[in-house]
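**Student:** Pasting the structures here.
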Structure P
Amino acid sequence: MKRIVIFASGSGTNAENLIRFFHNREHASVVQVLTNNPHAKVLDRCKTLKVSALSFNKIAFSETKDVLNILKASKPDLIVLAGFLWKFPEFILNEYPNKVINIHPALLPKFGGKGMYGKYVHDAVVENKESETGITIHYVNEHYDEGAIIFQAKCTVEKNDTAEDVASKIHELEMEHFPIIVQKLLSDKI
């Protein structure tokens, strides 16, 4: 069975969607959720869904091998960033080449980079009067949002859409496509 480890920083809706999608599947399951936020709602979701979850600090993540050792013990086939806001250390990426992916709430390369996440992306899309936006699932490298693109899905931005309207459309795309792309990656069908 393929093993998935999720990193999240916030509410965990994408993490929950992935956990539920892979629950009772024969080929893959979410075995661990890790967060940099000890107050993240994702921890409550994991408790309800009976999935192991741990929080860590910046030192454990970037300056020591504590998080790497947790990953090694979990033996992930795929590491999925689902609303995780910290830049991934190169020493972890080197240990798991082409096995760390991220979902971004815009059509990269537009609206990517440090500080471009969630509300800030949706605000920028509306302020720039974009006619479309979407999601990008990509491999993670040493730079924010610059890894090779695996998949994109688009939606229309209407002239009177607010950032909240855009966020709602993006959330629908994430819920629909993210688990399917993860499943395809684990079965090497992409």
Structure Q
Amino acid sequence: MKRIAIFASGSGTNAQNIIEYFKNSRDVTVDSLWSNNEDAYALIRAERLGVETFTFGRDELYQSVDILESLSDRKVDMIVLAGFLWLLPNYLTEEFVTINIHPALLPKYGGKGMYGKYVHEAVISNKDKESGITIHYVNSRYDSGSIIFQAKCDVLSGDSPESLAERIHKLEYEHYPRIIEDVLLREEPEVE
């Protein structure tokens, strides 16, 4: 049984979707959800679905190896970022296969500060004809790891950041759990 640790900072809709996807899997389980925001609704979603939760601060992530030791003790195979806004330190991404989902077609609209509505606002203001999602490996720079998968959708005339976000969320919910499963169940997953 492969074990996932989800890292989330916000509402947790992707985290919930991932937990529900693997709920009855014989091959993959969501071991835990970790958050740098003790008020993140992702924590409540995970607890309601029977997933153990943990919170941590900046010092715990960047100045100690406590999280690494906990994940290792829990025999986690993969870290999945689902709306987690801090850059993970190398000691985690070098130890665990780590993937992220980004609400745009990287390499466009990536980098620090490019998340959620900020991405959708930039896509619309630049009059792009399409947007989508990118699932990628995580490395030491925001949104620059090797791309695993992309899915596209049209940007419609009259789109608002909210209406575009709705279509992007549908792509996230449809594809992210399946790609996580594909990467996890490969013989030898890549660590970027």
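Values quoted throughout were computed directly from the atomic coordinates according to the rules given, and no laboratory measurement underlies them. Quantities reported herein were computed from a predicted structural model and do not represent experimental measurements. Cβ atoms are built from the backbone, for glycine too; each structure is taken alone.
**Student:** If we compute distance in nm of label points 7 Å out along Cα→Cβ at positions 14 and 174 for structures P, Q, which one ends up with the highest value?
**Tutor:** If we compare distance in nm of label points 7 Å out along Cα→Cβ at positions 14 and 174 over P, Q, the biggest value is for Q.
**Student:** Using distance in nm of label points 7 Å out along Cα→Cβ at positions 6 and 142 as the calculated read-out, with 2.3 as its value, let me know the right label among P, Q.
**Tutor:** Working: P: 3.0; Q: 2.3.
Answer by label: Q.
**Student:** Here is a further query. From which structure (P, Q) was distance in nm of label points 7 Å out along Cα→Cβ at positions 78 and 110 calculated, if the value obtained is 2.7?
**Tutor:** Matching structure: P.
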